[in-house]
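Multiple structures follow.
Only the coordinates and a few stated rules stand behind these numbers; no lab work does. Everything numeric here is computed off the predicted structure, so don't read it as measured data.
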Structure P
Amino acid sequence: MIYPDGTLNQDYFRPPKGQKEEVRKWTDVEKNLLIEGIEKYGIGHFGEISKELLPKWSTNDLRVKCIRLIGRQNLQMYRDWKGNAEDIMREYEANKEIGLKYGAWKQGVLVYDDEGNVEKALEEYHNKKKQ
């Protein structure tokens, strides 16, 4: 790593020749496995989902994919929530509707607004679901 004269051996930090990083693609197969994992383990349990169903994907990769899947940047309200593909699509559509209503639908996900309208609408939506 360091030569006797104290200079840095740059080759030490280069990957070996011929070794290619595996290309991963997110396909419908992976998407369906993530949905299966959400149905079995719940949102937030990305370690279990990664270990059991999607070992090539890190917990953070799966968290980001879940954000896109459910359409919400903040997954706190969904902690431990379990649902199938139909349930996830329903949540996505509800999040999108709220986001479009308040101008808080950014890059395919619902984000909070400064006025608190999104948070209030989400609380109303989730309270209505509980009844």
Structure Q
Amino acid sequence: RSEFRGLLPGEFSEAKIGFGFWSGTWLPTSGLNDRNEEDPGKYVDIRACSFLVDTQYPLRTEPLPPNEPDYIADNDTWEIVQCKPFLDAANTHILARTLWVPELEIIPEKFRRKWGQHCLIQRKRV
């Protein structure tokens, strides 16, 4: 369990149930709510995971909480499948977050977007 305390993704009913377009998505589903409240039933032991999505922010220097290790850096257990840039909103100026400005050298560093990486990682086979 990480520091996140919101609602994790869940499963919707089969689309064949109900009527209309996207019929499965509007039916009541156990473990989902419209208040973003945590559902403890959605957690699994990390040892049961073959894949994991983790995020790294290189500019953040504060220590990570013990229940949120840097899985991407754990090369003994995990291998990177693919990474994509992910905006580091905490270190990006509000103008760079609200206006699209090309990545040009003439833009002062203070107003440039800062990036982390969002990675899909896979457990190494033993």
Structure R
Amino acid sequence: IEQDGDGVTLTDSHGNFYRADAVIGCDGVRSVVRDALHGAPPRVTGHVVYRAVVDEKDMPEDLRVNAPMLWAGPRCHLVHYPLRGGKQYNLVVTFHSNEQEEWGVTEGSKEEVLSYFEGIHPRPRQMLDRPTSWR
């Protein structure tokens, strides 16, 4: 990654060059962008993100929308959007944990997810019962 007054040039592992006005490094916890810029290790923020995929038949009919939908509340939010042409839906929940979390990939329980979304509107709440597992 090289930056000058006109923008940024990226070079991939095959030697290809890409030019852009800006680069947003959103390549995950093993970020190549972060390593190239400053090499600092990832830091724990206290936010937990779980994802689940639900088949169309298990998605509430009124929420089968061909667009991303975001439901936000205090210290938590839920986003869902269609996959595979609407045959499945990706559900992503984010919340600020009450526990001291360590970085890692873990299975979440339905009970844990529901505990952070108590009192939310019934429409998004009904989706949280649908997944058989959260990861």
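When you work out relative contact order in percent (Cα under 8 Å, 6 or more apart) for each of the structures P, Q, R, which one comes out largest?
Once relative contact order in percent (Cα under 8 Å, 6 or more apart) is tallied for P, Q, R, the winner is Q.
State the single structure among P, Q, R that was used to calculate P(r) over Cα pairs in 5 Å bins from 0, in percent, for residues 2-57 alone, giving 4, 13, 18, 19, 14, 9, 12, 7, 3, 1, 0.
Checking each candidate, the match is R.
Hey, helix-only ellipticity at 222 nm (-39500 (n - 2.57) for each DSSP H run of 4 or more, over all residues; to 500) derived from one of P, Q, R reads -1000; which structure?
Only one of P, Q, R returns -1000 for helix-only ellipticity at 222 nm (-39500 (n - 2.57) for each DSSP H run of 4 or more, over all residues; to 500), namely Q.
Which structure, out of P, Q, R, was Cα extents along the principal axes in Å derived from, given a value of 56, 43, 25?
Checking each candidate, the match is Q.
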